[in-house]
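Student: Have a look at these structures, which come just after this line.
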Structure I
Amino acid sequence: MPTFSYNTGGTTATIEASDRSAALRSLVQRGVAPASLTEVSSRRAAGGSRRGKISLADLAGFIRELGTALQAGLPLMAALRTLAKARQRKGGAQLRMLEHLIEKVEHGSPLAEACRSWGRPFDELTCNLIKAGESSGKLAEVLEQNAELLDKSLAMRRAIIGATVYPAFLGLLILIAVTVTATVIVPAVLKPLQESNITLPWPTRVVKGFADFVGAYWWAIGLAIVGLVIQWGRMRANPRTREMIDGIALKTPLLGPMLTEALVARFARTFGTLINAGLPVLGALRLSAGTVSNLAMRRAVGSVAEEVAGGKTIAEPLEKTGFFPPLLVQIVALGERSGRLPQLLRQATTALEERTAVRVQLFARAIEPALIVIGALIVGFVVAAILLAMLEMQNAIGGPT
């Protein structure tokens, strides 16, 4: 996805969007009025090909190591050089990234700006957290919180992928097995029956019709599948249709509640971490909204930020969105009244993440047997079609000899 650089009052930052218009809309929804907006993805992509790729797991490890080094009493430059020295033997992208950060910091740039100038995987959230840590003098503590946030996000993403990939793979195998059986095995078995001119039972006619259709129009089916994949990609690239798809996904049985709780947990942890790092509530809300991957929920959180900017509390607009559980809304309301919002959000996030893990396990346990039962019913129908046809042929020739 293209990356755009924008400037607001002398501060430069980046945002990812499908095109320039989408980037501008996203910034306006966050309450940001950029003085300039230019695409920088081509330049960074060229640099990225030379720099190499750094995964989010590697980024979390680097941030945690840097935070530990700072907590041990090392100055920032000494900590960066120590980490670079530890990576000199292996080399690679992380070493080049550290050398870039060392060069920038040596020339007087804050660590946050040095990270932003490197580009991905340093996103807007990470750069703003580092900036808040530098401003408050609690960089080591904020880095630890940032690393924990990345670790939790990765763990949640892997859990959801693990719960959905295996059922998808199992469903694909069932589809392939049924298609091969119906289009290759069944026609070979039914060929003698067709030559005998007997009337086939309706299950046999259904299976035979499916086999004949696939055999005659396999090329059209292939083109249709390719067209659907291309159209799906276009729909996902369009913010309006993607928001509609994301909204439907959140309402899907089994999958929807799991995705909703995962998104709410990530939002709550991100919001709490940003506030604890010293960011203003409104800025933390807008930044947290930008990290929500589901556009339907992102719009809802963006509307919460706008209402808070208008003078309302956080809890009331959160409740109106319909996405956030009553317990979280009550905790936010209590945190606002008591001044302990970051601490209470942290406790609520832990509970939400545990509930999400349970939902992921329940989803995986529910979908696998369902797919197996569906596959067994389809295979059973095909076998019944063959057996009924053979019985019809046996009856037609006068029974067994």
Structure II
Amino acid sequence: MISYKKDILDNGLTLIVMKDKSTPLVSVNTLFGVGSRDESPSLTGIAHLFEHLMFGGTKAVPDYDRVVTMMGGESNANTCLDFTQYYLTVPAGCLEQALQLEADRMHGLDLSQRSLQVQQSVVTEEYNYRFINQPYGDAWLLLRPLCYKVHPYRWCTIGADIRHVQEATLDDVQAFFERHYCPDNAIVAVVGNVLYEEVRRLADKLFGDLHFTGRKRSELPQEPEQKEGRSLTVHRDVPSTAIYMAYHMCGRLDDSFRCADLISDILSNGRSTRLYNELVKNRGLFTEIEAYVTGDRDPGLFLVSGRLREGVNPDEAKAAVEEELYRVAKEPLGDGELEKVLNKFESTFAFSQYKAIDCAMSLCHYEWLGKLEWVNNEPQYYRRTTEEEVRRAAAELFRPENLSELRICRK
């Protein structure tokens, strides 16, 4: 059970504090409610670019990483479709310095043409390495615009076109910073052997003079229901043919999300589950296969992806996958099958909050969702899921007209 205190500063910044006597460290996670979904279609990838720029330094702290290292700490960040977060862990005695670092970045980065050019080059190299020079690296670059036609989930966090990042101007990034990196769009979670009163005092001291902006999240175009199946086949220099089967599903806050999440575990969470047993072990159609949900705030995707064994016909492989998916919708679950995946979810949930930084991230994430209480009780909601609800969710998900299929075939 996570015991926490939450408050909102006068400028709108949300502060969450959890006391953890078991660690000599303190972790600080700062979540900004901005991700690639908040970008303009003509300027994509800038949220991820800005993640890099946030480590470029300020006038007071020219080298962020050096200061963290000197404290004996570590830091990192990540950008997703929905939000961006920055996290660091330091000895508990360095709490004020850690909060000072985060407040200093929010007060104003030392944005310059030089720092912009450096990070544009870094992101371009990341794009080339992860998406172009890796086998199957461009799968999501192809799959997202196949699945989405209107919603900004149609591009990856790296951007729809790397030229958007390469051609971004200093004015572009400055405007992005001023719009999104404001206290009323930030959640700061502090976890460690700390006192709430002391953290609140420091937050008022360090963040308090940042101004409330009254920022409002833009209304996003909602993806219309997919009425017919879609497919795309490309040929690449890859070890084996791979197929990606994506089905539109509900968003993270919908009651049906838990059903879809559990279905993905029934199908492929471990080697004792359906897809591995039937399609890898018994029938030998795939060398590897998995099912998972994207977990996005807005309606996301249920994915089944796998690599075919040499000589297997992709049409046969697809039909075999569909057979397994339809079984979930039409046949009773096996004895204890639902209980097993519920137990796995509960175990994973508990381990995901084992470290202080994991707790800080969970607190920020659930608060951003508007469901902070889920940090303690989401497993209870999963436990209420019935087999009948799972079958209904599967029937709604696995419709042929709801499928977008990508095949990456070996040349």
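Student: If helix-only ellipticity at 222 nm (-39500 (n - 2.57) for each DSSP H run of 4 or more, over all residues; to 500) is calculated from each of I, II, which structure is the one that comes out at -26000?
Tutor: Computing helix-only ellipticity at 222 nm (-39500 (n - 2.57) for each DSSP H run of 4 or more, over all residues; to 500) on every structure in I, II gives -26000 only for I.
Student: If you don't mind, there's one more thing I want to ask. Of structures I, II, which gives 17 when relative contact order in percent (Cα under 8 Å, 6 or more apart) is computed from the coordinates?
Tutor: It was calculated from structure I.
Student: Another question, if that's okay. Output the label of whichever structure in I, II has the greatest value of FRET efficiency 1/(1 + (r/R0)^6) of positions 6 and 198 (r between Cβ atoms, R0 = 41 Å, to 0.05).
Tutor: Answer by largest value of FRET efficiency 1/(1 + (r/R0)^6) of positions 6 and 198 (r between Cβ atoms, R0 = 41 Å, to 0.05): II.
Student: Now a separate question. Compare distance in nm of label points 7 Å out along Cα→Cβ at positions 254 and 286 across structures I, II and report the one with the greatest value.
Tutor: I
Student: Here is a follow-up. One of I, II was used to compute Cα extents along the principal axes in Å, for residues 102-261 alone, and the answer was 57, 46, 34. Which one was it?
Tutor: Attributed to the structure labelled II.
Student: Taking volume of the Cα convex hull per residue in Å³ as the quantity of interest, name the structure among I, II where it is greatest.
Tutor: Once volume of the Cα convex hull per residue in Å³ is tallied for I, II, the winner is I.
Every number in this text was worked out from the coordinates using simple rules, so none of it is lab data. Given the structure is predicted, the values throughout are model-derived calculations rather than measurements. Cβ atoms are built from the backbone, for glycine too; each structure is taken alone.
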